Structure 1
């Protein structure tokens, strides 16, 4: 069974976390008028959950398709 190297997965997850945190901060700046630290935290957590779940799903599907291709 072929899988991605754990170091590669870690780099992808780290890059995704950094990018989604930046997007969460941009959402806070765009949608917040007053001091809203709770909103900032919610935007960052929400964007991290959405992005990381998507990347995890894509990596698992990629590994599955590589394994199916290897079996043929």
Structure 2
């Protein structure tokens, strides 16, 4: 009975330590996700405008293999 109590006490200490590590990891993960979302919001409009400029920038040219005289 005494050994069981000792085991339960050690188990509670070990699980408590594990729980705090998990909580800290979750906190860091949420902070990183928040930074990523802020960067996305900040850069989204710039990326879309640059992409649309590239897509819409058309220059009419005759292909080098086109034969004018048939």
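Throughout, read-outs are computed from the coordinates displayed, never taken from laboratory work. None of the values given here were measured: they were computed from a predicted structure. Cβ atoms are built from the backbone, for glycine too; each structure is taken alone.
Below are the figures for this structure:
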| read-out | value |
| --- | --- |
| When percent of Cα pairs over 18 Å apart is computed for each of 1, 2, the largest belongs to | 2 |
| Label whose coordinates, when FRET efficiency 1/(1 + (r/R0)^6) of positions 2 and 42 (r between Cβ atoms, R0 = 35 Å, to 0.05) is calculated, return 0.05 (choices 1, 2) | 2 |
